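Next up: the structures, one after another.
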Structure P
Amino acid sequence: MTVPGQHPPVLVVGAGPTGLAAACALLQGGVSCRVVERRAGVAEEPKALILWSGALEVLRRLGVAERVVEQSLPLASASYFSGGRRIGGVRFGGLEGTAFPGPVCLPQPGTEQALHDRLLELGGSVEWSTRVHSVEPAGAGMRVVLGPADDPDVREEAAVPWVVAADGSRSAVRESLGVAFEGDTYDRTFLLSDGVVSGPVPEREAQYHLTPDGVLVIVPLPGGGHRVFFDIASDGRTDPPDDALLARLLAERGPAGLRIESVWWRSRFRVHARVAREFRRGRVLIAGDAAHLHSPAGGQGLNTGIQDGFDLGWKLAAVLRGAPEALLDSYPLERRPTAQAVVRSADQQTRTWMTRAPLARMTRDTLMRVLSASGLLERRLVPQLAQISPDLRRSPAVTAPPSGWRARDAVGGALPGTRIGDAELVPLAGTRARSLHAYLASGRHALLVGGSSPRVSRAAARLREAVPDDVDVLLLTGAGVPAGDGYDTARPAEPVRGEWVVHVRPDAVVAAVADLSDPAWRPEDFVAAASLPGAQRSLT
């Protein structure tokens, strides 16, 4: 049958962290959506554990970071052992320029529940136990066939303008469209268990014990208990590992005295390294595990998926509210290279774990000692895993700076295509934020206007008139610049140099900059060229 009435403009397929992040971003951007999920409710299996800085910043923009962090266990470090001896490690918690300087540990259901609660707060809902059977282009949108997950004979047909495919590694949407899922599968099987481990177990440290037979990873869990992780030769089995196998592997690979006392969750699975050939096929956007799969090394899957969901969510919301559709071209061009880099990094880490040959192991151990002792391992690995420093200078959603632009003269070192830096602010009117990142934590588009002449205040007022209410205008005042009405005003701790306007996207990436001292500059032109929701309509 056909769904009666007007369908929401977006169908989100999948209510895991990726789909929920996308749906929340859409609702925050003023766009309604329908969310369907074949499961009966929020996931109960722990699955992914680690949340890094980039994903935590996204959760902050979605309004759930505080409740997630409250349930989490902050991790202080990671250590690597070979032959029973520590060969290296990295410390966490020292990452600068973010409100989340280190990773936290929280089993995936906690993150999903927080996002689902936020979805309900925003007026959304999830249609549980609902399966998508097929998706195909139809006119200006997509024809979707879906129905109850437990009754394939009952189906409904919906005409949907846009579809978000966040339905996991076996994505029905991706497979229905014939989008290739390119890559390989590791020839090892991986075993997981969560439970109580006694003996010399770490309290806030992830440990990697690298042996000729395979790896043992131990990660502490919030509220007590540990996750243990092994790889073994593939044997074709799919059943969860029993206590005897887990105990034997722990005794063989771990330090003396470790013992598994109880297990409340266990899993056996194969690991893939795959990336979808396309992240966008017409009116369908593919994200999360439906778009990329990789080893659990570094805990990147959950983080990359959450950032996928937010990225496509704010962009699609902007397009549906008047921004040029070309903005969505930036989704695959920004997120697919990120996914490819994550897959490569996880693959390198996994192959480092599984090194078998004695000479190769000795070389690896020596290199780990040198890199750790010099601090180079920490300086390179932690920012990479944190995913907070994108280089998007070639993205079509970024405008090159004007000739002679000096990013250091603008607050936050505003260089188009990079994440804006933080800066201390003294609020004068409107906002209570004490820093630039705190101001931008709402996940809205923002225009930052700075300078020390009266024309800067006039430019801010004209910009405020040209953009919709959900685009912030922040006037960074200097000597002689009055605080205006209708926009926030603040004074940065460092003196403002030059006269400029900076467009910051909802993901804190600088989209465009302009020099206000240029006689040819007009706020109408700047706004018209920006990918702002409602801006195109407000100028007509």
Structure Q
Amino acid sequence: MSSTTTPGTTTTIARNENQALGIGRYAIEFMGASGEGCGRPSQAVLDRTLLFFTDSVLCGVSALALGTNAPTTLRDEALEYPKQDGVPPFGSATRVAPEKAILANCSAVREWDSNGTNFGYRPELGHTAGEFGHNDFYAVPIAAAQVAGRSGADALLGMVLLDEIRGRLAEVFSLKTYKIDHVVHGAIASAAVYGAMLGATAEQIESAIGMCVAHFIPWRAIRAGKELSDSKGASAAISTEAAIVSMQRAMRGFQGPKDIFRNPEAIWRQFEPTDGSSPFDLVLSNEGDDFAVMGMHFKLGLYEHQSAGALQGLVDLLIKHPEIASNPDKIEMIRVIAYEPAFGIIGDPAKRDPRNRQSADHSMVYIVGRMLQKAVEAGGELPGENDAAWKMLMLLPEDYSENAISDEATRKLMDKIDFEHGGDDYDSRYPDGIPTSMVIRMTDAGDLESDFIMYPSGHARNTTADLQSILATKFQRMGALALEDQGPVIDRMNALPTLDAEALKQLWDFKIKDVGGFS
């Protein structure tokens, strides 16, 4: 099978081809010169990508306003690298080295673990590797457009392209299975998009991808252990910085390893041996509605997305049985039943007693316990429908403060929560959905059971929640943490497709409040 690009269809880069070179050619053809490439996503794709972008920016600026450690440290680092023809970090007009602005902005976006998520699922092609990934990387096409003098519409198209490459890689190769961090897919996509938008050749993009894979592979060690560090939240940022530096080197003439997907010593064939090909075909979209971003999911607050099914089960039970929250002393036991990898990642016994924010947002018992405690604090006076309940109980940065994590009432609820692996019946339904159920046993009412949850609110295949309305509440609350008047900044993000090159260069020129309070 040969690599083909046909507007209106897809680009297939077969396993017996040089896929790194193919990704380079695809990215260049997709972007083209301004407005002249073969990339023609539908308006629905552009709208959804823009929604993820606005979500990511508000997550990022709120993390900076509250003084979180990694984003603040990396932003300070970026400002130590002034560059006349560079690009600014969030909340600044100061131009710095592009790779440093990208590092800082990606870190800020990811810090709360509250922006978009994918689970690598395309069953119609049998591509169901189920790798994680997040919409962390939009700083790359923004910076590339700013450097190249391209428009906001070009930047948005670059976002679609970046999500397409990393999203399709997540469908065909599970890095987590081999204890490799999922950000590798995003780094590869970042190198390709940055190069394509700045006029790199396909061969230069191939070299940059080769360098990323050969020199900079992060292990999931950064996500293991009882107490997690800044490295967990900054993993995408650090890998993307390496990708951009690799692309810059390649454009200066440095030659990295070629044909890295078929390299017998690289991660792909080391973990999934073949007779000489890569382990997978890669099918990338050019036009229409069928882009990877359409299958990505929104988080309706701060929580690890593997817990979304449990949170939906809790919301459903609280709506149906408000006495759960009005009489918390009568709660005897809470059982969450879910699938692997949720059970192994956020059900890890080491995370039953989190003491810092990074560990708390990866602890199922804390996430569920904290949302339930918010309902208890409301005295059980909860809205009677889903959207309003999510808005009321939305987990926010304050729910991961030192005081919240050590709150005795929350800890008392956490002690009542058991997390159980549901076995094959649950595992077989992932990554299509987030298969979860919940049982709350009351001393006076017995077992109260949720329905079986597959597509919680925020999931790409959920059809019942008013996503736009819930996200509007999230945007308002996150924006209020960071900005004196969040409305104009949100409007500016939403206007991205209309911005010319000069306006795009001023995109981050707004003041972020200095609230502090988080380390």
Structure R
Amino acid sequence: MLDVLVIGSGGAGLTAAIEAKKNGAKVCVVSKTSPTSSQTCQAQGGINACLDENKDSIQNHINDTLKSAHNIGNKETIEIMCKNAKDIIEYLDNLAVSFSRDKNGKICQRKLGGTSNARACYSSDYTGLKILHTLFDTCLKEDIDFLEDYMLLNFIVKDKEAFGITVLNIKTTEVEQILAKKIIVATGGYCGIYAGFNTNSYATTGDGVAAALRAECELSNIEYIQFHPTALKKNKILISESARGEGGYLVTEDEKRFVDELKPRDEVARAIYEKIKDEQNIFLDLRHLGKKKILETMPQEYNLALQYTQLKLDEDLIPIIPVAHYSMGGIKTDKDCKTNIKNLYAVGECANNGVHGANRLGGNSLLEIIVFGKIAGKHASKNLEDIKIEDIKYSKYLEDKNYIEDLFNFPNKIDFYKQKELMGKLLYKKVGLFRTDEKLKIALKQLKQWTKEFKFMGIGDKSKIYNTNLKEFYEFKNMLEIAEIVAVVALERKESRGAHYRLDWKDEDKEFEKESLVTKTTNKINVEFV
């Protein structure tokens, strides 16, 4: 019997696993993919921390975060995050994360959008990747168990208490159950719903958030999607904020700048999209920085642009477009990462503890996952001796086993891959940077239609060995569920605040200076603002 089960092997999950193991718990990490391919890799620009009180202050960091959150951030969790930031950098440094350093050996810091000081510690433009690999190495040293290629299906819950999960063993197509005294959800965000218009990996499909919704977990601020200003226009690959942090310009075809590049991401992304709507092409201009600086501070961006566009950052203008990048909402938690379901915790991009509010401050995502990953691991490893779980096959396991078997018999009259592609386009246009009542209702009507048609979709691959067709079909099911929730809540929030911008309600409204809260019971979506 496991003490602590961690679902997801990104920075949040690995940090939680390390902390729980340190506290003596028997820990296992379940992952849909290989541990080092998580979305944490996409956090390239840096991790915020006030390291020198003579140049910056913790209070400045708190103030910047609160301002970016547009008055719906949770001050308590923001203060916890910012006050622990310096210790987190020391923790990562001691684990041997290879931060970039100046000539005096001090960790380098750069300024990111929306911040008042240069406080993002970085490892050139590989920051998230370096942190992730170091955390994984630490897990191996600590003999933490891993189960790869296991996809979360549902939580096993009774009387508002969780004590296990059902999973799809992707290698064998068998449904299994895994029981544990405490469960930490760290499955990442849900920007994958914007298929073809996001910077995320194909695996980022909101599985944990959808499963939590089905288990009657509360979701909050689900309507808040952050669009990153700079993705390569052709294939939507992220060009990190480090490019603008190091002094890059955003320019029109006549090479004129039109926005302060280091404004908050929501403002920069909207300014770019306004130009694109007027049929203008927008470019990232780094030529003035010179090849030496570019290769020192952003070698990954240089290689990505060269590989995917055959353009050179030091010689060419780079065509860019804003696309979905980060989900601010998710499973509602308190400051200890607890959900409204007993013994179920959530952390990272799948969770919402209020640190981001209506708009995430650049450089805070990596900080959040490490600070609260440690908190989740600490609290999940407490009082384990008091929990007793009966080792039997539970009804949820039998239900999911039958459901997966039934999916093989779906008629496959409609190609769900085509529907997923259409859904991405629909959401980008109707539930994207600029929203209106009319657009949201159109999106919602179509999403409901696809949900009705789901039973006429299906899989062409009927094999039982590594059936990725089946996995992707179930992912599409999760994406549909989350997309509908996003559209419903965006329709209900009749104001503009941070990343949620309504052309028909352009101002912030005191009436909506609250978090959205969503639950779903017997197919009914309940929305309130609290």
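Just so you know, all these numbers are worked out from the coordinates, no wet-lab data involved. Quick caveat: nothing in here was measured; it's all calculated off a predicted structure.
A few points about this structure:
- If helix-only ellipticity at 222 nm (-39500 (n - 2.57) for each DSSP H run of 4 or more, over all residues; to 500) is computed and equals -9000, the structure in P, Q, R: P
- If log10 I(q)/I(0) by the Debye sum over Cα atoms at q = 0.16, 0.20 Å⁻¹, for residues 136-239 alone is computed and equals -0.91, -1.14, the structure in P, Q, R: R
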